[in-house]
Structure P
Amino acid sequence: MAASLRHLWNSWSIQILVLLSLKLQIALFLFAGIRRRGAHYLPRFLLWFAYQLADYTATYALGHLSIRGARPIVAFWASFLLLHLGGPDNITAYSLEDSKLWKRHLLSAFLQILGAVYVLYEHVASTAASLQLASLLMFAVGAVKYGERTRALMRGNLDSIRGSVKKQPPAIHRHFHPQDKVFKGGELDEESLVRRAHSLFHICKRAIVDYPVIEDDSQGQDTTTTMVVGVKMWRLMETELSLMYDMLYTKAAVIHTWFGYTVRLVSPVAIVASLLLFKLTSKDAHRSADVVITYVLYGGALFMETTSLLNALGSSWTFAFLSTTRWRWLRYAALCNERWDRLRWSVAYLHHLVSIGGRSRYKSRRWSCMIGQYNMLHLCTRSESALLGRLAQVVGLGLNEWWNRGHYSWIIEMPDHVKDRISQHMNKVYTEGVAINSLGMLRNRWGEEPLIRKELLQGILKDSLGVEFQECVIMWHIGTDVFLAKSEGSIAADDEEASLDVEAIKVISNYMMFLLVEQPDMLPGLSQNRLYQRTCENLVNTRRSTYHRHNNDPSFCAKLKNLFRLQDDHASKSRVTDREELAKTIYDEYESKGFSHDSPRLPYVVKLAKQLLTMEENGTADSVKLVLDVWTDILVYASNKCSRKAHAEKLNSGGELTTILWLMAEHFYQIYLDKLIKKAKNNSS
């Protein structure tokens, strides 16, 4: 058996590698877009694996040809391997680290191209002229596409973007199509929305590298205010961030240039010419299997390059390119006569026909509206008899924490009323301009803005905000659950607004805790993992002592059921009751206790909940609305103070809510500046 496998590999290894390389390229082309809206771990892992394996396979096959030699027709495949190393247009970098290593990739490209030259010179140079010319054409296409990928990695690096925006002139909005219409409720048709996102993309591009936005309104062009007011900001921000994804993780930055369009126009023609030359070449001395594989490689290359051409010409980036070109005759011929619009709709229709699941290409530019949820009381009321949980704890190596994060967190679709609450808060903060400095950054610390506005920034409300941001998240997260558990009877069941506020509080609180546990890099300040772990231990110990005190350990049947439980239903009545009981236990346990080194934050948590309950009872303030305002301010602060690099990195896995809020804040700030400029002009006149 081993001998036969070895013989098979020795005889057909290069054929297997070349076909595998082609399959990986097609897989990347078809499924690279799943990252735009986020995906489950398994599809993302498979995509990452294909991305890594594609380069390794093509590189190994090319090295295999260089070392072992090959027949002329097999050596001819080196040109196709270069084309595979160039990769599809819709994925260049899998993460920002790939773009950072563009210099290393440039060296690798140079060596691989030299290797292909060696293979072709050694085994093809002495063959028929038709095969030589066919090889030369395919080599040129492959080398250019490989070099283009390296240039795309360089252009997708944040340092390169920062350098380019410094040289760019002030932004003039020329993509705002005169036929764009805002319908009732701030709705734009999809095409108008994408075009308006292109018009405002300079804000996103400069903000992602922390560079000031400069606009030129000397020619009477549309300002940010004109294009934003009356339009739903969420949809607009989602579309702009998808354009940033294109720039960072695809070849968009190099495709939509004169050189990029020329390459895509010439490549299919060169491949067809090479195919015809190969067809004229005598194949009597070659194995029929190798000839068939060569035709398959030609078919794959022609399919990829033709699709690349159609996608490039029908892309919204082409509209932005045509709108800003200095060749007026081209702009008139393509846009004014609507020739390009007809081409775009044809390409969009083809996309709709062949798309997996029939999903519109526009929807792929949208955020999925899914956010993570994580609750500390939910974790600390977990069953300790779960088989997989115990196994992860025994094995160690960090599996216990990984299991707890994955098993006791969940994903929800963000409710519309939560969006509305956040938008109202941001609009108030940024349009008034009192809470932001001259750079558009928040003046006050996290959570302070609503407390200052209501003159409540004192006592435990001030102390509960903590010294570090993540400390505040932990304290307010537990304190909020304790407050809601103790005040559940005071919230009228028929008060719909109060019920929506309570739901919004839980969603934002659990989301911030999810970021702290799963995505700590998306939060400002120092990590508080030690405090988090210690607080979890305190909560578990508190619950255990209560169980032993009241002798209410789970029954044998309950333990047996929990032993084989694979999923934890966070919304089940029993789990909700467990969380509420633990919250009330915390209140009773620490109500009269002072500071303790064993549980340093829980007394503050209870004091916070008690203060909120007292204010609610005395009518001093609407505690539910106050808590919602504080949590919203904490969320907005996190988005504003998060590093721009973290926002950029998160785009490759669907994006985060905080990233959308960060970009929304940048636009609100530009609107605020427009108002100041307009006011100054009116005063001067």
Structure Q
Amino acid sequence: MTATTDGSTGAMRPRAASASGPTDVPLAPGGDLRVAAERATARSVEHLLGLQDAQGWWKGDLETNVSMDAEDLLLRQFLGIQDARTTEAAALFIRGEQRPDGTWATFHGGPGELSATIEAYVALRLAGDRPHDPHMARAAGWVREQGGIAASRVFTRIWLALFGWWKWDDLPELPPELIFFPKWFPLNIYDFGCWARQTVVPLTIVSALRPVRPAPFALDELHADAGNPNPAKPLAPVASWDGAFQRLDKALHAYHKVAPRRLRRTAMNAAARWIIERQENDGCWGGIQPPAVYSVIALHLLGYDLDHPVMRAGLESLDRFAVWREDGARMIEACQSPVWDTCLATIALADAGLSPDHPALVKAADWMIGEQIVRPGDWAVRRPGLTPGGWAFEFHNDNYPDIDDTAEVILALRRVRHPDPARLDAAIERGARWNMGMQSRNGAWGAFDADNTSRFPNRLPFCDFGEVIDPPSADVTGHVVEMLAYEGQAHHPGTRRGIDWLLAEQETNGAWFGRWGVNYVYGTGSVVPALTAAGLPLTHPAIRRAVSWLESVQNDDGGWGEDLRSYREERWIGHGASTASQTAWALLALLAAGEREGRAVERGIGWLTETQREDGSWDEPQFTGTGFPWDFSINYHLYREVFPLTALGRYVHGEPLAARAGSRKGG
């Protein structure tokens, strides 16, 4: 999710208008930068057009880590639906991701991660790998050195408890009666971010029923101390938040033993209804894999057999997360990103000079308009009077439209000369109203909900992995402000409040934190184009500080990169191997700040042209996207294509005129 506007000047610059896109200009002797950029742009346009689906959308693979693949095998083992072909293909992928030291990381080049390594090891045991095999022995030895299973995250231990490899009594309690908490009560389900909410509700059923399937083997080799596999952990002081929630968990464990059966059964049935009501048309839940997995388990425990329509549709949806590779390996996507990829591809192609009425852009616009969500979802709990009109990230996710996607889809649609302009305008206006209505009280925007800022969920002992709330972020707020500016609402009070929030959130070094992309390069690349589009002068101190920071972290090779460790270690902020997507984000900010003729931009454009592959693409094994900062990282395979093309296009052609059409309505 990144910025999409060059606000460097108010002038309108000429653009290529050929229906076939930019002309492939041969590289001039001497390597003239503009000629090189034009050639790289043309090659990238051709490559990206070749990736479009016949229906009009784009979708790149969404690569995460082997926990997805391991948990898929564990689910199949739990339900008794494993098959040799799937198991072998998953094991092939998991083995291929193992590091030389025997561990598995959660992002390219990252350190070994304990829970991912445990889950991968167990999955390979299910696939027939033996504990004394060298690759397995290395993994088990490292796990023991790190504290064994007892030191892993709660979700890993839940999976192990399903097979008796861990005791349910030694897991945090999550009572299904949570479903009855009113919306104003602390720790009600709507205090959780939508991704956590969809996971927590089914897990309350699993936690209440505590199922155990016979384990096909023991896992003694993964305990640091076989004689005491779960050493007691000291409680935090009672006066601290951690201490209070630890003691609350002890009280919930005591309640589990005496919970009235009728009340508990009623709560589980209410949770089941909540789950079923939120199943999408394609059978999935929220368009993401983890809630679908836990929902299938929960409903199965309540007596839904595998042939029940809800279960059958759910299992079929999970199969659609599988990516089969040419070598026979099978990778599981945690999610799919067609709406996000399509709007970013549309922006990239339009800004690269493709004619606004090019068939590829019109087809993409038609598909995006058809994906607009016009019924309420869970977001309406906090905004009950707001008219629907957002877009989701996935093919099917009507319950959870995405504020970020909606802003970017609108920016993309504004770049298209559609044969039915009234239809396009109606979709845009409805989406813009919904986006404005999802503004939080502090003036900023989160990803899925308004005012999802309670700090209590993160305190629960159960929630030891990733963000479980959805507070506003600078990158999402920047995209919404940018869109509103191009819709002629730069001076709307809501937009101004968003701008004020962004200015207050700037770091002392001049950067902005990136919630959904890595990291400060992404945040800064999202915010600067929004501020200039909204009318901040290029001389504004916030803009100049951002430019100075980006120039200070540019790599010697001319590119930009930032390692995921920047979320935890200050020394990594703005530092890492140069990548195509992060270089593009930095360039988008610098171009928006009027630095087109600057040395930093020239070096960045030069890096993109020099590293482009012969087919017009870029190589990017690094993970530059995030699900949860540090905890869950994403390699969006289309990022390496769309963002460099956008940056090159704006360098060659200047400000995107199609988007400016909206701003001429007046503020």
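Tell me which of P, Q gives 32, 20, 16 when you compute semi-axes √(5λ) of the Cα gyration tensor in Å, for residues 379-522 alone. Structure of origin is P.
Here relative contact order in percent (Cα under 8 Å, 6 or more apart) was derived from just one of the structures P, Q, and that gives 20; the source is Q.
Work out which structure the value -14500 belongs to, where helix-only ellipticity at 222 nm (-39500 (n - 2.57) for each DSSP H run of 4 or more, over all residues; to 500) was derived from one of P, Q. Answer for the origin of the read-out: Q. When mean count of other Cβ atoms within 10 Å over residues 155-162 is calculated for each of structures P, Q, structure Q gives the greatest result.
Here the criterion is distance in nm of label points 7 Å out along Cα→Cβ at positions 51 and 587, and among P, Q the highest value is seen for P.
Among candidates P, Q, the computation of semi-axes √(5λ) of the Cα gyration tensor in Å that gave 53, 35, 19 used structure P.
Laboratory data are not the source of any read-out in this text; all were calculated from the coordinates shown. Predicted, not measured: the structure shown is a model, and the values here were computed from it. Cβ atoms are built from the backbone, for glycine too; each structure is taken alone.
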